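*Asks:* Right after this note come the structures.
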Structure I
Amino acid sequence: MSGSVMQGSRAFRWSVLGLGFAFLYLPILILIVYSFNESRLASVWSGFSFKWYGELLRDRSMLDAAWVSLKVAFWTASASVVLGTMAALAMTRMRHFPTKTMFGAMITAPLVMPEVITGLSLLLMFVSVAGMVGISPKGVIAIWVAHVTFTLAFVTVVVSSRLAELDKSLEEAAMDLGANRIKVFFLITLPIIAPALISGWLLAFTLSLDDVVIASFVAGPSSTTLPMKVFSSVRLGLSPKINALATLMVLAVSIAALIGWWFMYREEKRRQRDMQLAAQTANEQDA
């Protein structure tokens, strides 16, 4: 009786898991399949073809928007990792500096603030600054600054959680051996938190590449991002080129995630191996 109950419970769990994965990934799979559809109607299958991939590669406006998005996402992720690491170090290493609570609240505010409010406030700031220095309040630079402001909070949370788990005795041992704080950071701290930095970079890159609300406020006529282009195209009717574009984006994100996972897995294995070697050396010295 108990065996049948356990089998029924196991079957129920697997069914729920399968339904969850189907809910998440079946729409993406359908989109990928219909990207090879020959018909001009995006939802009517009429035969297998690579025609819409060729049409996508000949669409200069779509390619220009993709280049703008990739460029902004790359520099956004890079800047967010640098600034987010600095903010995480301040929050985890400086325990009692004044206004620490306010600093943490300001860093994490974009996590809970609606993107419409963020985009509008950044637009007003850019307009005010542009009036004083005589520059355009909209464009690629404005999108980059807005996306760094938006993604900085996510990177800070990821890196802070990794720094909070870091064994400080490793840093203290290195300083006891004569290394200064900068050398300790680059030789001890940075390699240990590298998986968190990679995760934060990929998260910031994805968020920047996916954003349409904030970019709509600060984008100029020649700085249309790919999500904005796709959104405007879908409003006029769903084109099979959008399916082809989405398939290429899914492929690119999957490859990037796989590479990031491989780097994190390798770093984690190396860290565990170094810790085991250090423990073994300490045991031999004690003996």
Structure II
Amino acid sequence: MINRRNVIMAAAALAAVTFTSLTAKADVLKDRKGHPIKVGLQLYSVRNDCAKDLVGTLKAVAKMGFTGVEFAGYYGHTPQELKKLLDDTGLKCYGTHVDMNALTGDNLQKTLDYADGIGCKMVVVPWIPDNRRSTRAQIIDTAHFFGDVAKKAAERGIAIGWHNEDYEWKMVDGEPIWDIFWNNADKSVAMQFDTGNALSAGIQAAPYLLKHPKQIQTVHVKDFSSTNKNALLGEGDEHWNEVIPILKTKAPVKYFIVEQESYGEPPLVCVEKCLRNFEKLWKQF
């Protein structure tokens, strides 16, 4: 049962965060050629806030200085409704996370139609079922499936990508799942590398960012700490002094996506701190 007191406290917290965000000044980060980079927020980071008040949450996110968002669910809204919300807040859709089933059969066209409707050019699968990655043959077949779907989606100007969790570094026949997949995936498949998820498996991002740099179209900039589960971006164990220069010079990244899944403070407070930290890291390295 929902506790009325908790609801009131949550609403008050959201209002306080929104007020703080109104006073925040976001830096315009630029690449080496002087072009502004696109920094969005994965809305899974603030999923409970979105479920309670999507309009207010999007406004708060925009005030922080994020220029776009990545969806992980649509909260019962039609594409037209979401597109209007984005337009009203000045945010762009930098991607959406969908279940792998959303790319199969008749679901594919429905998924692409929805993406079109919200101005989304990047559809990403964040998790692959066990029965699609337990053997080398399954992994290769999955890579080929992604390639086939990516070619179809490309006809509509939409990229299809895969986002890593931590299981991708499990060994199958002496090779990590991640390597088997990308060594057999068509060049049309987009890579979304999640630095924090890789680090939770003990993998520093830099070496992997250099393996397939041309396919890294979007990056989840996220941290991980073995001693602090609530570590924010820039406050964990990631070697950002190695990662940031690669992102600036080696990989044609279209979208940088901030994500924070553990919180020591309200989610909206945490993601704003992550954005500020990313700005500092980008300028420092």
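The numbers here are math on the coordinates, done by the rules we state, and not lab data. No experiment lies behind these values; they were computed from the predicted model shown. Cβ atoms are built from the backbone, for glycine too; each structure is taken alone.
*Asks:* Have a look at I, II and say which one yields 17.0 for mean count of other Cβ atoms within 10 Å over residues 33-40, as calculated.
*Replies:* The value was obtained from structure I.
*Asks:* Quick check on the output: -13500 is helix-only ellipticity at 222 nm (-39500 (n - 2.57) for each DSSP H run of 4 or more, over all residues; to 500), derived from one of I, II. Which one produced it? Working shown, then result.
*Replies:* Working: I: -27000; II: -13500.
Derived from the structure labelled II.
*Asks:* Comparing relative contact order in percent (Cα under 8 Å, 6 or more apart) across I, II, which structure shows the greatest value?
*Replies:* I
*Asks:* One of I, II was used to compute Cα extents along the principal axes in Å, and the answer was 52, 45, 43. Which one was it?
*Replies:* Computing Cα extents along the principal axes in Å on every structure in I, II gives 52, 45, 43 only for II.
*Asks:* If you rank structures I, II by distance in nm of label points 7 Å out along Cα→Cβ at positions 89 and 273, which sits at the top with the largest value?
*Replies:* I
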